[in-house]
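Coordinate-derived values only; no laboratory data. Since the model is a prediction, treat every value here as computed from it, not as a measurement. Cβ atoms are built from the backbone, for glycine too; each structure is taken alone.
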Structure I
Amino acid sequence: MNQATKKRHEAARKRQEEEYKIMKLMNKYDKSKDGKLDKKEFGDLLQEVNDGVRPPDEEITHIYQVADREGQGDKDGTLDLQEVKSAIESWRAYLQNKDQIDEAFKKYDTDHSGKLEFEDFKKLLTDLNDGIPPSDQEVKQVMDKADGKDGKVEGALGRMDILYAVGVWYSYVDHQQKQEEVSSCCSIS
């Protein structure tokens with residue numbers, strides 16, 4: 001077996017282990033045994049995932065509401081297994097980037113509201129874009145996608161929204177670069 005095959009098998013084994021752990025957690029916290037978690041059950045599960053430290057209610061609520069839209073698209077106020085998997089992935093991504101998010105808020109949240117309004121967010125995107133300011137339309141598109149992800153449209157982005165918004169921005173930039181590459185390679189003179 002070559003190295004690439006070994007790595008694929010190891011990655012598949014780790015995925016299976018992770019899925020098994022999540023299934024066990026789901027069963028442990030699903031008090032009604034209906035295959036779904038309500039918000040309290042999810043908060044208890046997230047506390048265990050977070051090494052026994054209960055996340056603030058705002059963070060639990062945000063992850064919960066975002067994940068409730070991911071699974072069947074049912075937004076039924078409960079999380080099924082797929083939604084719990086998505087929620088745990090989102091939580092871990094948030095934790096991995098929490099320090100950078102906190103730094104962004106220190107720098108760009110000039111009115112200390114806990115939210116980045118349009119101009120604040122545009123400055124953040126400018127820095128992420130190597131000093132090149134995005135158009136107002138681009139900022140609005142990214143904000144529109146990220147704001148309301150938790151079910152509340154506020155016209156500004158909170159800490160929990162920023163991770164998603166930055167992901168949207170990078171996806172947009174990658175897409176634009178690919179479009180430019182296609183255009184430049186296929187132009188006829």
Structure II
Amino acid sequence: MNAVVIYKSSTGFTEQYAGMIAAALKCPAVKFGNAGDLSQYDLVIFGGWVRAAKIVGLKTALKKVHRQSGQKMVVFAVGANEQTAENTHHLKTENLKEGNEQIPFFYLQGGFAPEKLNFFLNMMLKNVAKSIEKKDAANPGSLSKEDQEFLTFFRSSHNDVSEENLTEMLKFIRESTGEKTF
């Protein structure tokens with residue numbers, strides 16, 4: 001099986017996973033903008049980062065892959081949220097529509113690196129945190145669990161990328177392609 005991993009990464013977490021997947025499957029990992037013609041591959045694995053429940057680059061990637069000619073595709077998304085069945089289902093239903101629902105999809109927890117975010121996104125997150133902190137100051141102990149988790153999560157950088165997070169995805173690819181050499 002001739003495979004390739006293509007990816008769009010903003011803070012580096014998606015790129016880390018792409019490299020790990022490529023190493024495990026013994027195939028190249030290529031930045032999306034450098035991918036070129038993908039018709040030479042039997043399997044295209046696309047990874048993109050999540051912004052506002054959308055997988056960055058996915059729409060364009062779907063156009064580049066020629067599934068009608070038998071080319072297979074697997075999609076993974078990398079975000080800051082936990083790697084849960086609920087998060088996976090939500091992202092899949094939001095992003096794989098209009099005939100793309102059958103594409104295998106995996107969500108992987110990446111991490112949070114505020115120092116790598118663009119100015120506007122960083123300011124937006126800081127403003128949300130300030131708003132939550134003001135709410136807490138006005139009525140101590142009244143924060144919801146989600147608000148508490150937001151403040152804890154977004155106060156510092158962390159990297160949650162791990163090979164363990166790839167177990168299900170790699171098993172699926174190996175079983176569905178029949179490739180034991182991966």
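Can you say which of I, II returns 0.70 when FRET efficiency 1/(1 + (r/R0)^6) of positions 13 and 101 (r between Cβ atoms, R0 = 30 Å, to 0.05) is computed? Mind showing how you got there, number by number?
Numbers: I: 0.40; II: 0.70.
Label of the source structure: II.
Matching task: -12000 is the computed value of helix-only ellipticity at 222 nm (-39500 (n - 2.57) for each DSSP H run of 4 or more, over all residues; to 500). Pick the structure from I, II. Before the final figure, lay out each step's value.
On the way: I: -23000; II: -12000.
The read-out was computed on structure II.
For the read-out distance in nm of label points 7 Å out along Cα→Cβ at positions 29 and 117, a value of 3.6 was computed from one structure; give its label from I, II. Don't skip to the end; give the middle numbers.
On the way: I: 3.6; II: 2.4.
Traced to structure I.
To test your reading of the models, identify which of I, II gives 21 for relative contact order in percent (Cα under 8 Å, 6 or more apart) when calculated. Before the final figure, lay out each step's value.
Details: I: 15; II: 21.
Derived from the structure labelled II.
I have 0.45 for FRET efficiency 1/(1 + (r/R0)^6) of positions 37 and 133 (r between Cβ atoms, R0 = 41 Å, to 0.05), calculated from one of the structures I, II. Which structure is it? It would help to have the intermediate numbers written out before the result.
Numbers: I: 0.45; II: 0.25.
Of the options listed, only I reproduces it.
Given that Rg/Rh (Cα atoms, Kirkwood Rh), for residues 45-124 alone, derived from a single structure, equals 1.04, which label among I, II identifies that structure? Display every interim value, and only then the final one.
Working: I: 1.04; II: 1.01.
The read-out comes from structure I.
For distance in nm of label points 7 Å out along Cα→Cβ at positions 77 and 157, which of the structures I, II scores highest? Intermediate values should be presented prior to the final figure.
Details: I: 3.1; II: 2.6.
Going through I, II one by one, distance in nm of label points 7 Å out along Cα→Cβ at positions 77 and 157 is largest in I.
Taking percent of Cα pairs over 28 Å apart as the quantity of interest, name the structure among I, II where it is greatest. Let's see the in-between values first.
On the way: I: 40; II: 29.
For this comparison of percent of Cα pairs over 28 Å apart, the top structure is I.
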